[in-house]
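There are structures below to look over.
Here, each number is a calculation from the coordinates, and none is a lab measurement. Every value quoted in this text rests on a predicted model; they were computed, and no experiment measured them. Cβ atoms are built from the backbone, for glycine too; each structure is taken alone.
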Structure 1
């Protein structure tokens, strides 16, 4: 049975979405004659609308889960019909900017954290401060640091949806070859385990020079040693600092000490773990849904603290409201209702190998009771680090992976590799400032 939407909102309620669109009208959006509003509990009181939703969830459990969620939402809202348009993330990156400029983009979409500033700088997204306030959201409703990734030049453009931290995957059977049972948590324990595994004829961690997951391991280590990727205003790369050199030198030492083979291929480390050839793999929470683990004696744990402080890499995804030319404010208000409902009903999203961003959902004991392998990843969130917020940052970020690969393959020393990458990254940052503005 369809659930009726509450009507007759208080006379003092401000139609915040109309105001948001009116404020953006100079950049191609207009209010579309809105007479609807959305309240803090996510209720939309406007006329019936169809809204489109673009997302890139085309693999794993998502193609089954997303339609079920949308069907349930549509059944509970008699004045909103959500129509999803799933496509590859690369296709979204290519199509979405042009579609928004032509007024043919979606009413709501999901983007990765490192894309938000690029879209915001091009005025492709609505400033969502009023929308977020109307839904009752604040930074305290999400893991520390992730809400701020939706903020660009003092305005909020996004609502967090999910987070995907790195963790340590352990093959218990391989660990047992060295008579080990405890999972190490710090540098001394981790290196002692690697040494014991080597004595047992096992190279304990296969380290690679690719984004998945050598880059994520390097960034975790960089932050653990007290460094950062860029300076505060993102005008200079700082990943070649003493902390960065320590991080990459430690990764290289795994090869030099015989704990890892050289020239590990893309995904070679996770494949080695699954083939009982290695004991440890730094990888993302998404691997908890990997059916190849079935029948394997394994465990997940927080990444060990190799540096001076706890830190771990994580990515994030966020809801955004495109600033389509001629955007209908009723549709944006309805989209905000959809976002609130999805976040409130996101417990099942764990089936996709991502952690729900909403604290109320993720901190519910029933989530870990149903998905116990998620606990170590949830435990890491207080010290997780997320994407850099800066327009065009991905081109500079790619140079970090190049440096890691050069150091791990022995083409350059860690210092030289990072210095060369920093010099090129600084030029890209300068070009980005000229292209997108300071």
Structure 2
């Protein structure tokens, strides 16, 4: 299926003049405690729960600021109604959040698909929207520095029962690589939009961090899903690396076996490495940001999921994310919400009470313990005394303390001999764990602090 003619006429990224990306120095200042963030999908939700999550230690909040919300009809930026977005942005700024915004979600008067090319009006209408949002929210008191373009842009299109603004029934997505429109396929169109947004944002704030929209990079269309398996390779071939300061992706544990098999690394570490390998083939090296990671506390068919297993996932996913080199991790979602069987129980807060779930307590444990520590390395089997334990070493460079985060990789019970100088052992809720010369380890994470630390000697022995 091909798209009809439109007013959209953008040169190929290969033909366009390449912008010189500025160093994203703001990313260099982030520590483990800084990386913790949450996604909020509705202004009313954030107003109800944003202060609770901030009090638990969240640094980032991620919002989608959608073009079709600001312009449901064909209007210019001067006529935008900012009321709903100002409510959450004002609160986030007053609470001291670092705010991250994903732009996109086309209105259907401008494009055939919300996550596809702007093909019914000139691309300048899109950059007018980007300019209006960035001008408003990069300024005080919001001071937004982090911008991404289109959520999960690797999505493929589908056939609809109604015609769109171009007179077609095919919803043409950025992930569609087998359909060409105006000489470009979907991934090439995405790079053209990314380039336009990058240059617009940097023209307003040269120190902004501009990222690709978080790619799903899972649940592939070739396997009956919704996403283009070759999207990353295709956008990097088309020059996307010139218009992104960081690599942005999503991770959910139900897809972990694919990446563990491919790389031999657990969970989000495997997916990060798989993407890094693709980037390496294109000569790219970028910081990593994960704008969706999470786990359900309820839905999962016969899986034994609960608030407790979700709390375990909070510690494991954020710890592995840091170990893999991710500088920011955004938990999806801040709160549970109705009507979504797959993701409605991923929240750190209950709905509609917006009271804390056990997962928020685990989130707060990391936010409480991590300040002052830097990640050092994944512990090897020599240090751990076994291959069936996972261990992650953090170091307080100012005070010389060590922090070990440990759990059993296969869920079996293990006994370790503690290193010298242990000052505390706590569980995922920051509650004290009784210990002696040895300590039992199972699938529940423990956090061990020691005042004696050597970088080069085995730290924990059976």
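Here are the numbers for this structure:
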quantity	calculated
Origin of the derived value 2.4 (distance in nm of label points 7 Å out along Cα→Cβ at positions 182 and 246; candidates 1, 2)	1
Relative contact order in percent (Cα under 8 Å, 6 or more apart) - highest-scoring structure of 1, 2	1
Answer label among 1, 2 for the case where mean count of other Cβ atoms within 10 Å over residues 366-373, calculated from the coordinates, equals 14.6	1
Label whose coordinates, when P(r) over Cα pairs in 20 Å bins from 0, in percent is calculated, return 25, 52, 21, 2 (choices 1, 2)	1
At a computed 4.1 (distance in nm of label points 7 Å out along Cα→Cβ at positions 190 and 398), which of 1, 2	2
Test item: helix-only ellipticity at 222 nm (-39500 (n - 2.57) for each DSSP H run of 4 or more, over all residues; to 500) calculated as -11500, pick one of 1, 2	1
